[in-house]
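Structures for review follow.
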Structure 1
Amino acid sequence: MQTDTQSGFKTVDVRPIEEDRRERARVVASMAEYLAPDVEAHPERASEAMASLAEWCDGDREVIAKARADVLRDTAIVQETTREAAKLLRRVESAS
């Protein structure tokens, strides 16, 4: 969407572009999380998985970086949840 500024120049609203990048990054992160166990079990499938992820990124390094950050954030959340669950189970065990 273009808007006029006081200088008379037109500016472009970049929010839709950033939202698209964020959404593509989430999709790529989800795909990577889905494909990773298969690639771990079958390393010969790594290039096919990489090609698929690269196609979704469409060469946009920012999307790749955001996807990687999303995966790392998800991993940290899962680890924290696991630690909290283990603590809770320890408390239940000691109370029994």
Structure 2
Amino acid sequence: MTNYITISDQDKLQLLREHTLEGVWPNLRHTNWCLHCEKEFDGASVRVWKDRRGELWLECGTPGCNGSPIDWAPYPWWDCSHPLTRKREAKRKRKP
């Protein structure tokens, strides 16, 4: 059984910054995309749980999804038809 806990917003923000590959979390309203559920979520909705050793873990903010920071990205790169992905690709192609 997962032991979800509540921590302060500042502590959650610090955990997000430390454990997300991109490390970009200016605030808890910032959003990312999850590869597991293919949905957008914000930092405030991220769940925190504590294991038996007392270590803290992060879980996607989408209900029912157990995606972790390794699964998070700033845009849905895996969906070539998504408008954000197309926008990023178009911008990348314009660069010299």
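Rule-based calculations on the coordinates, nothing more; no lab input. Bear in mind the structure is a predicted one, so any value in this text is a computation, not a measurement. Cβ atoms are built from the backbone, for glycine too; each structure is taken alone.
Structures compared: 1, 2; top value of mean count of other Cβ atoms within 10 Å over residues 51-58, i.e. the largest, recorded for 1.
I have 28, 16, 12 for Cα extents along the principal axes in Å, for residues 27-66 alone, calculated from one of the structures 1, 2. Which structure is it? Answer for the origin of the read-out: 1. Just checking, which of 1, 2 has the largest value of mean count of other Cβ atoms within 10 Å over residues 43-50? Checked 1, 2; max of mean count of other Cβ atoms within 10 Å over residues 43-50 sits with 2.
Given 10.6 as the derived value for mean projected area of the Cα convex hull in nm², which of the supplied structures 1, 2 does it correspond to? So the calculation was done on 1. Computing helix-only ellipticity at 222 nm (-39500 (n - 2.57) for each DSSP H run of 4 or more, over all residues; to 500) across structures 1, 2 gives -7500 for structure 2.
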